[in-house]
Structure 1
Amino acid sequence: MEATKSGVDKATRQALILTLISEKELGTQQDVVAALSDEGVEVGQATVSRDLAELGVLKVGSRYLALPHEPGTAGIEVLPSFVLSIVPAQNTIVIQTRDGTAGAVASVLDRVRGLKITGTIAGLDTVFAVAPDNAAAEEVAGLIADVCRAKTRPAGNVE
C-alpha cells in the first residue's frame, strides 16, 4: 500500500476523501487537499487527482459527487438517459423518468455521496426524493439537472 507523509495508506485516504465529499461542498482539487490537511493527511494535488479518478468522483457544476462502484448496479451515468424532468417542490424533488426506470434512478440517488437527499420513493416512472429543507431540494434538483445536461466531468482531470 502507498503511504503518505502522514502515514495514511491509499485505501484509508480514499475512504476519507469520500467522507469529506459527502460532508463538505468541495469543488476543486485544492479544496480536497486542504480538507485532507485539516484531517492531518498531507498529500499533493497530483495524488488527489489520481484518487478522484480512481474513485470515479464527478465534478457536477461547482462541486464533487461520488458514487461508490457496486458491480451490477446502475451508475450516475444512467441519469441523462432515464430522467425526463426534475421539479423541486418544497423539500421534495419530483423526478419523472422513462417507464420502468424510476427504481434505478432512485437507487443511484440514494447511493451518491454528497447529495443532500434523506431518501427516495420510486414508482414506475416517478421518483420522490426528500431533502432536509427547501434550499437543499433546489440544490439537488440543480445538480441532477447538471448531470442530465452532461455538465459533469471526471474529477481527476487537472484543473
Structure 2
Amino acid sequence: MAPSTRADQFEPLPPERAELWGNFLSWPGRTFFPNIVGLRLEEIRTDYARIRLPYRDELQQPAGVVHGGAIATLIDTVVVPAVASPYDEVPRMLTLTMNVQYLGAVAGEDAVAEGWITRRGRSTVFCRAEVQTDSGGLAATGELVYNVRPNGGR
C-alpha cells in the first residue's frame, strides 16, 4: 500500500515560485544538511510539500531501523518549502519548536513525509508533518513552529 497524499487539498504554486522552491534542496553552489541525509523533493504546492527519504543502510541505528534523527530531519525539512511557498524571494526561516512523535519503525524501506501549514501569522507559522513508510505505515508525526522574515536571502 503506497502512502496516502494530501496534495490535492492545496493549490498549485505559481510557476516562478514552483521553479524557485522546486530546487531548494539543490541550489547551485550550496550543499545543505538534508542533501547529506539524501532527501528528495517529490511535490510542492502552496502551503504543502512532500519529501522522500530513500532508505540506505547508513541511516540505520543499532536496532536495525532508520535513526530517529534522520526522521526528525525529514520532518523539519518537509515544512520548509510549505512555509516559504508564498514568497518570491528566499525568506529567513528558523525552527522555533519541533515536537516529534515516533509511532512506528522505518526498516528497509523509504520514508515519505508530507508537511503543511496549519496557521500562518505575520512572522510565525504553525506546521504539521506526517511520515509514512513506503508500505503505508504511519511512522511519525510532527508539529513545528517557524519564525519567518521576508528577504532573508540564500
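Every number here is computed from the coordinates shown, using simple stated rules; none is lab data. No experiment lies behind these values; they were computed from the predicted model shown. Cβ atoms are built from the backbone, for glycine too; each structure is taken alone.
Of the structures labelled 1, 2, which one yields 1.2 when distance in nm of label points 7 Å out along Cα→Cβ at positions 8 and 32 is computed from its coordinates? This figure was derived from 1. Structures 1, 2 were shown, and Kirkwood radius over Cα pairs in Å at 15.6 was computed from 2.
Each of structures 1, 2 was scored by mean count of other Cβ atoms within 10 Å over residues 88-95; the highest score is held by 1.
Each of 1, 2 could give distance in nm of label points 7 Å out along Cα→Cβ at positions 24 and 136, but the derived value 3.0 comes from 2. Computing helix-only ellipticity at 222 nm (-39500 (n - 2.57) for each DSSP H run of 4 or more, over all residues; to 500) gives -5500 for which of 1, 2? Derived from 2, not from the others.
Using mean count of other Cβ atoms within 10 Å over residues 48-55, single out the structure from 1, 2 with the greatest value. That would be structure 2.
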